[in-house]
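Readers should treat all values here as calculations from the given coordinates under stated rules, not as data from a laboratory. What you see is a predicted model; the values in this text were computed from it and never measured. Cβ atoms are built from the backbone, for glycine too; each structure is taken alone.
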Structure P
Amino acid sequence: MERGISHLTLPGDILDQNKISPAALSVIRTLNSAGYEAYLVGGGVRDLLMDKLPKDFDVVTNARPETVKRLCRHSMIIGRRFKLVHVTEKGTLIEVATFRKGNTYEDSDNVGMLTSDNTYSNDITDDAIRRDFSINGFYYSPADNVIHDYLGGISDLLHEKIDIVGDPDVRFSEDPVRMIRAYRFSAKLGFGITPRTRSAIFRNITDLAQVNNNRMYEEFNKMFLTGHGEASFQLLMRDGIMQNLLTDMGPLIKSRQFFDFISCCLRNTDARHAEGKHNMPHFLYAVMLWPLTRKLYLKMGTVPKYSSLKETDRMAMAGRIVLDRQSVITKIPEFVAQDIIDIWKMQIILTNEAVMNDQEQVKTVVWKEIFRAGLEFLMNRVHMDENLERIITFWTDTYYNHIPQSLRTRKALVSSNKARNQESRNSRSEGVRTRRNASSGKRSRTRKTGI
């Protein structure tokens, strides 16, 4: 069932003007002064209506991208599938889009997915019906101080609903990513997904496999690293969607141990985000894929040709197999993949009693750049294995005894290790030069004495 267009206007006075970006207002004034319509649009207006401080502000206009670029200094056109203008105003990046209208057959591939979205319009209602969800379809005009709602968004906002705009099957066919965005907004805002939207997701969820894996990587990170990871995970698990985002999990994904471990880790990740700390993709994937990687690692230990490998090498091999499979769904950059594998290898090292009893090895381990991530990962594993508590205490105490406060971030430790390595290389070079000079002097004296 498809919802139709309506038009409700609300007074802009209900918005807290102090929360609106001066840079966005400046861009809008520039476009208005040149005779063009321009509005704040989307999630920024939604957040203002919920009395939240928006993370960013988007602008939409009937001016074409080339015109926006000409009118706004410090701007550039980006994108091919969906052309946008990035305007840097007062040190703030503002994204400006042009009104779009309904796609044609030429805009889609043979399964209905949009491959181009650059059919422009001068009509705001054309643009409104192309929005993904009704609560993201608000347009605020600072010039008139009016909020325009063409999609029934204010009603859905008040009733705390996530509802797709238009025919759900068509909209999800155009862009399958909208399906997981529905869950992200549901988790972020605490809203329910409407039955018509949710049932269409179930019908179309396999279309996610058609989405570019680089784009899926970005969406995966937004889903789990931006402060609502645990709620997102639990909603996706409830509806059986998570298996479409992770590779080859099989029965593991339905185990209570898997659910509790991932939930605990994401709860800690959400807490870090709330404290203003950055969450990194390598830790997220190390968590999500650990149950499968550990299962494969243990299985390889029972096969003679693999059991003879060093444990860290076997873990690296198991990890590489899992990550290669996962990259079919979400394309993991190589530098991220290497960090993930190093975190998993660190689990072998940190639980090795022989290493713990060797002070030289202990010092080497705690100075590794991936050590802290490996230790934090081990801390999350304690919820599955209480025997790890003693090991965690040992390594935590060792870390704080050996690593100065100023070096307890990865960035600082990387810089310190580079400096130490350079100093070591310089020392070796100086030693080589000293030996060469000594040898040269000896040969010179030999020649002079005729020996």
Structure Q
Amino acid sequence: MSDNPGPPKSPISGERSAAASSDLDEQSRLQLAHELCMNENLEMSMPDPNSIVGHVKQIVHRAFWDSVRAGLQQSPPDFEHSLRLIAEIKGILLDLVPAQVQRAKDQINEVMDIELYKQQIENETFNLQGVVKFVVELMLGLCAPARDTTIRSILSQSDPVEVFREVFGALDLMRLDMANYQLRSLRPALLANSVQYEQDKFRSLLANNPATLDKTKMWLASTDERMRASGQPVSPSTLLNNAFIRVIQEEVDPIPETIAMDISRFITIARELSAVVFSAATILVLQTGVGPALQQDSFANKVRVTVYQLCSDELISHPRDILPNITEKLIDIVRETITARPLRDEECQNIRGMLSGLQSPSNPVYCLLWERAKQFFTSLCSGVVGPVPAGFSVCSADVQGVASKYTHLVSYNRGVFGPFYADIISEITSSQQAAISAS
């Protein structure tokens, strides 16, 4: 075996490693703070036992509990594993007791004396059931009322291994309750200063890694190029409005750093808006093609609800993906609406033909309604509150609901990252002016 310890570690390498670790911590804090602000129902949850990680954990735990059981079944019992578990339980209980309740902490340290337990084991006077009773009574005093039944049931267990398993299971739930309580307690104070907090955290990340904004620069620069190529007037406001519309209209790749934490929300908004526009287009196509028999609001509302229900599956990226299913459901609705006579086969084929046009992303009805929805969203982001666009009368509440989510998300994002966007747009403008001067 070589005695050569290898080259010494570079101080610079160590500094980089520490900086990278610090960035990860800052990013995690920023992510958690952002989620707390954007999701009032945010809660920690237990890992999925059916996941791969969950299955591996079950296998490892099963092997461990088997070794605990084997030790306890020896004569005399081997309490080595049990003492380690009791010490871990003691540590968790001390963490769960509020800092100001010193008396309870003192009681835990006094009663759950591991050295004393070792002496009792040597003298064969150790009472595991007595330890369990103390632990359960203490847990009942610390837990949320909803956990009482679960914790009391531990005392009915006669198998010491199952007792340990249930104690740890209950402690995991109590720690989860404590974490969620702390999250709820943090939220009001965080909301009051959230924009400044996130801005400061991001600025700290940027100071350590200037490349943090490279993807955002690409996003805004490409939006600027598109607007100029199509003859649209470009200003900081119109550039940002168009850039954000792109996020719900197409797949922006690479994902800009400034919207990465909200990309799933933007995707959800894009899916919901697609369903709204598609249902409005479907209603117009059917009412125009079939005629007066389908002009009632009740018919239009049935179509709207049906399209939404069929598009509720998160695996469906766009209603076009399930157009055949939608078409057959809508034919059933037409049958129910036209009660004076049965719907003929050729009429069903005619409806299929009319709706098949919506399969194309360039369908004129869909594109017209999508453009109106975009203009509506853009106007709201510019502070102009106008009526719901023509063609969305039946879906007015839906389009307003999606618009509200979008404008809130964009407004918050611009509040946090506004200074960074301003610097990037200034750079883009300077580059444009330099290019014009050079030509």
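For structures P, Q, which has the highest computed value of relative contact order in percent (Cα under 8 Å, 6 or more apart)? The partial results should precede the final answer.
On the way: P: 10; Q: 14.
Top value of relative contact order in percent (Cα under 8 Å, 6 or more apart) goes to structure Q.
With mean count of other Cβ atoms within 10 Å over residues 180-187 coming out at 22.4, pick the structure among P, Q it was computed from.
Working: P: 22.4; Q: 13.2.
This value belongs to structure P.
With distance in nm of label points 7 Å out along Cα→Cβ at positions 228 and 380 as the yardstick, tell me which of P, Q scores highest. Could you put the intermediate results ahead of the total?
Values: P: 2.0; Q: 3.2.
Top value of distance in nm of label points 7 Å out along Cα→Cβ at positions 228 and 380 goes to structure Q.
Match the computed value -24000 of helix-only ellipticity at 222 nm (-39500 (n - 2.57) for each DSSP H run of 4 or more, over all residues; to 500) to one of the structures P, Q, and report its label. Present the calculation step by step, with values, prior to reporting the outcome.
On the way: P: -17000; Q: -24000.
Structure of origin is Q.
Given 3, 14, 17, 17, 17, 15, 10, 5, 2, 0 as the derived value for P(r) over Cα pairs in 10 Å bins from 0, in percent, which of the supplied structures P, Q does it correspond to?
Values: P: 4, 16, 23, 21, 15, 11, 5, 2, 1, 1, 0; Q: 3, 14, 17, 17, 17, 15, 10, 5, 2, 0.
Derived from the structure labelled Q.
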